[in-house]
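What follows are several structures.
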Structure 1
Amino acid sequence: MRKIYLSEKNKKIAGLLGGVGEAYDMDPTLLRIIVILLGVLTGFLPMIIAYLLAWLVTPKQQALTETQIHL
């Protein structure tokens with residue numbers, strides 16, 4: 001199972017979609033476009049609430065320490 005983190009290097013607002021893109025090897029710009037289109041089609045308020053909730057529960061990405069690299 002892949003872990004999703006808030007990206008520190010590929011972020012526009014919170015780094016949520018950048019982290020998803022890094023975890024699943026996808027282009028974060030494409031994910032952002034998809035989220036905007038879904039927001040237009042389904043309503044912005046549910047999309048904003050879902051994004052904020054995901055932002056709150058997703059941990060920040062931490063730099064790999066030497067012990068994590070060797071595991």
Structure 2
Amino acid sequence: MEIKFKPEDKAESLEQLFEMMFGRSTAIESGKCVSCGKEVTRESLRNEISFKEYTISGLCQECQDEVFGAD
């Protein structure tokens with residue numbers, strides 16, 4: 001399996017919780033959004049801030065815009 005992204009490190013207990021609830025690391029490593037399941041590529045993310053946020057939350061650009069606003 002090709003890893004597209006590396007999830008940001010979290011405390012082990014948080015990582016286990018996020019993986020159990022959302023499949024966070026699995027989704028990020030496979031380039032999927034944890035919210036909508038859409039494929040995520042580096043090119044689909046608006047800028048470096050959006051890229052960094054994806055590695056933290058696992059949200060694609062569209063879902064980031066819904067949560068945080070488009071600007």
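Readers should treat all values here as calculations from the given coordinates under stated rules, not as data from a laboratory. Because the structure is a prediction, the values reported are computed rather than measured.
Can you tell which of 1, 2 yields -17500 when helix-only ellipticity at 222 nm (-39500 (n - 2.57) for each DSSP H run of 4 or more, over all residues; to 500) is derived from it?
Derived from the structure labelled 1.
Tell me which of 1, 2 gives 29 when you compute relative contact order in percent (Cα under 8 Å, 6 or more apart). Kindly include the intermediate steps, with their values, before the conclusion.
Values: 1: 32; 2: 29.
Derived from 2, not from the others.
Please state which of the structures 1, 2 yields 32, 27, 20 when Cα extents along the principal axes in Å is computed from it.
2
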